[in-house]
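**Q** Got some structures for you, see below.
Values in this text are rule-based calculations from the coordinates and carry no lab data. Because the structure is a prediction, the values reported are computed rather than measured. Cβ atoms are built from the backbone, for glycine too; each structure is taken alone.
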Structure I
Amino acid sequence: MPKLLRVHLFLLFVAICLAPSAFGQLTLKVTSIPLNTPPNATIYAVGTFNNWNAGDPATALTPLGNGQYSITLNPPAGEVKYKFTRGSWATVEGNANGAFLPDRVLTYSGQPTTVNLSILTWEDLGGGGGGNSSAAPNVAVLDDNFYMPQLNRNRRIWVYVPPDYQTTTKKYPVLYMHDAQNLFDKATTAFGTEWEVDESLNQLHAEGDYGCIVVGIDNGPNRLDEYSPWYNTEYNEGGEGALYVEFIVNTLKPHIDSLYRTLPDRLTTGIMGSSMGGLISMYAFSERQDVFSKAGIFSPAFWFGGDEPASHVATHPKQGDARVYFLAGGDEPASVEQNMLVVANAMNTAGFSNSEKYVYVPADGQHSEWFWAREFPDAYEWLFQGAVTSATWPKNKKQQIEIFPNPTSSWVRFSGVSSGERVDFQILGADGKMWSDTTVTGGEPVWTGNLPAGFYVIKMKKKGGKWMTGKMVKQ
């Protein structure tokens, strides 16, 4: 072969290798499936990439463990429509109510892309857990055996997502809760009554609430050990609470933030529990104020830690704006309320104001799930009141920027703006006065400490885009 021809062929080979491919890699990663998914079920991706073949062996998802599945496809750039099935159209996925779910749609750039998804229900099985389950369709078990490296144990983890999670690009606050067997499903509670967290949040969402992701952690045989950082010599239990909180902060929370569209800042992260769960929630809030700004303390078993819970709160000074909701029942032992008030007062010693705590003791309240279920909606609304608002394009509600915390005292932050992306930003008073007209960068906080208390209009505009408007309250 002539040398010149060999050179031409080599250059052609290099050009082909370096040329952009018309087909890239699109990875669909399922991070949670319905509770009532049959054991060992095979899940298939079905769509424009396989001519909608509902049981195509080539598009069966690979189980990854930890309750997750994945498949990597090579579709051409452009619009991709798809759904998930268990092998036939009779077993196709459904919406949050177990009914028809429109095709999932994404615009694929042709570049390697990973999309995290949740399957809410199967049309043929309806919602939640099947049988006697009372779990809503938008509750799923993330993992039956999630590893807790700090304690060298495994635990079931549940996740509730708001009803609009699959149909919007919103990011959400997150509430971490203990004793998850009693939160969502009457079939898993030992008391025949559950908190109805999912039903309550779904109802609040239907009434206009922004929405919140709830992560539930099952208790285990070491419940008293894990839910108290202090050892109780009478019970010979306790002392692992610091490790349990470390698990939530350093293992579970980063995992949740990587899988779900969360607002991970402290101002949009809360923790809640009852009895011993109230004890560990108060400890977690006080110890890790850099992570949690909200805590729900229901019928707390502060007696288990003696004087330590109040001392711990008093000696951990306030690090930022916070909200703590204290609840006890009038039909509980008087010591429950008395110990709770001591801890609530210790918050003032730590520098918190009275407006940052709420203490409620209804006369008929008992140490029971029915009581905590009844009071959960009010506690949730107070804790997360106005935590997030949205600035949206008037004609396109799917495009939005979330503003938090709201109400604000000194700073506001944004999600929906990429890190480093610059947007035009304005703050206008209720009287139309311009308080700020500047350019801000995504990921950076905006100072609002100079604003008088009152209502404000936020206006934002991405480069080349239209103005978005939202409301903000300055405390």
Structure II
Amino acid sequence: MSPNGRPTPSSEEPVLTKLVTDFIADFKLNDAPAEAHEIAGRLIADCLSVTAAGTRSPAAQHVIAHVARFTGQPAAPVIGTTHVVPAPLAALANGTSAHALDFDDDEPAVFVGHPTSPVLTALISLGYLKPVSGAETITAYLVGSDVQSALARAVNPGHYLDGWHATSTLGVIGATAAGAKLIKLNSHQTAHALAIASSCVSGLKVNFGTMTKPFHVGRAAEAAVTAVLLASEGFTAADNVFDGPLGLLNVLSAEPLVAVEAFHELRSRRAVIEPGVAIKRYPSCSSTHPAVDALLELREKHDFNADSIERISCQLAPSAQEILIYDKPSTPLEAKFSASYCLAVAVVHGELSQSAFTPPALEDAEVMSLVDRIDVTYNSDLDQPKIGVSTAARVKVAFIDGAEVQEVKWIPKGSAGSPLTTEELWEKFRACTSGLMDEPNARSAFHRVLSLKNEPTLSRVLDLFRRCETDTPVRSETQS
């Protein structure tokens, strides 16, 4: 027994597994406050829009071309296209698209990754296999969000800092929990689904800045759909995957008492509220966001341009050093993980939009010249102990005339502590869906997703994000 009287996990008694399966089975939408329902709608709307935008990326187009070969037995749509493919392959394509622009939501405090994309894209596929309502979808989404957050509290930040891409490794478990809830697996089947998914835990940070990073999310969603469907058909796996010396938590080096505490909190803690989720303002790594915010504020306040700048000094927390690994990027994907590039674009263009991450943008002589005058260093003074991967920045601009200005930003705009307004969220949604639907249809889709719990059928809402056969395909904005 633990000091607080709660049982500790053992190989004989599936304590943690039972906590999770009981939570999944018992959770009802009314167990979450109205605030959680509203936040879930915002996060789903955001993720659907960035998925639609992501279909134009080279990484997503490769995967979409791959899954389009399997159109023989339609089951679920590939968002933003005319393709309807088997459910696991739709999850693979949609998951890749959702993360392809690195524009999907982020949670750096506990999950240390992108929580919505693997969960939602698995639910999209499963939601086409049987009629499900918007309320059932929100319920399943919250379940998946909470399960993966509990797992993250047990293993992070060490798991992430060891080189694992938590969006994929923990997201596959959250997506499976959500899928099990959506199609109403019993507790025994749910335990098996989670065990199947646990054998699909994968994703390495070494692939950041390549097409394989968003592919991680596609694989996680695909594995979750496969795990849920196999378990529903009687495929067997361990009944105690989270417990014992060979269980997932022990393999991931979780502290047993911390894991018990985290999984007991499933009954009382909604991850979308605490620690909350950040909706991204820029389509780049979250570790660049506070620095970009700080520099844009300085630019607005002091009205300077690149020609007036001697050097820019950017200090970040040490945890960002393993992520922002490209000093001078050579591809659009590398550029998303380059603090110096993102800052240079912000100065030259006054914004950091999707257009900055294209091959032509990397040939902008003014931007690339400024990149050479930006120094990025890492300072432990910017660490935030309660955040797994600190997102803080200190930016100093030194001008040719000898003047200097400085700004410190601890949390970026869009984070749980500084959320986007509904109008700002709409502007992002509209920009992401501009190639898929006109403005009236986009506004209708936006508000229907925000009120998803009132929709009688999920598939009818998702149909708004599909391309009709008569539509003109949108060419890739980032194809080289």
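**Q** Work out mean count of other Cβ atoms within 10 Å over residues 353-360 for each of structures I, II, then name the structure with the largest result. Don't skip to the answer; put the middle values down first.
**A** Numbers: I: 13.9; II: 17.6.
With respect to mean count of other Cβ atoms within 10 Å over residues 353-360, the highest-scoring structure among I, II is II.
**Q** Assuming 22 is relative contact order in percent (Cα under 8 Å, 6 or more apart) as calculated from a single structure, say which of I, II it is.
**A** Matching structure: II.
**Q** Which structure, out of I, II, was Cα extents along the principal axes in Å calculated from, if the result is 95, 60, 45?
**A** On the way: I: 95, 60, 45; II: 71, 61, 37.
Of the structures listed, the value fits I.
**Q** Consider the structures I, II: one of them gives 3.4 for distance in nm of label points 7 Å out along Cα→Cβ at positions 161 and 305 as calculated from the coordinates. Say which. The partial results should precede the final answer.
**A** Numbers: I: 3.4; II: 4.4.
That value comes from structure I.
**Q** Taking helix-only ellipticity at 222 nm (-39500 (n - 2.57) for each DSSP H run of 4 or more, over all residues; to 500) from the coordinates of each of I, II, which one would give -6000? Show your work: numbers first, answer last.
**A** Values: I: -6000; II: -14000.
Checking each candidate, the match is I.
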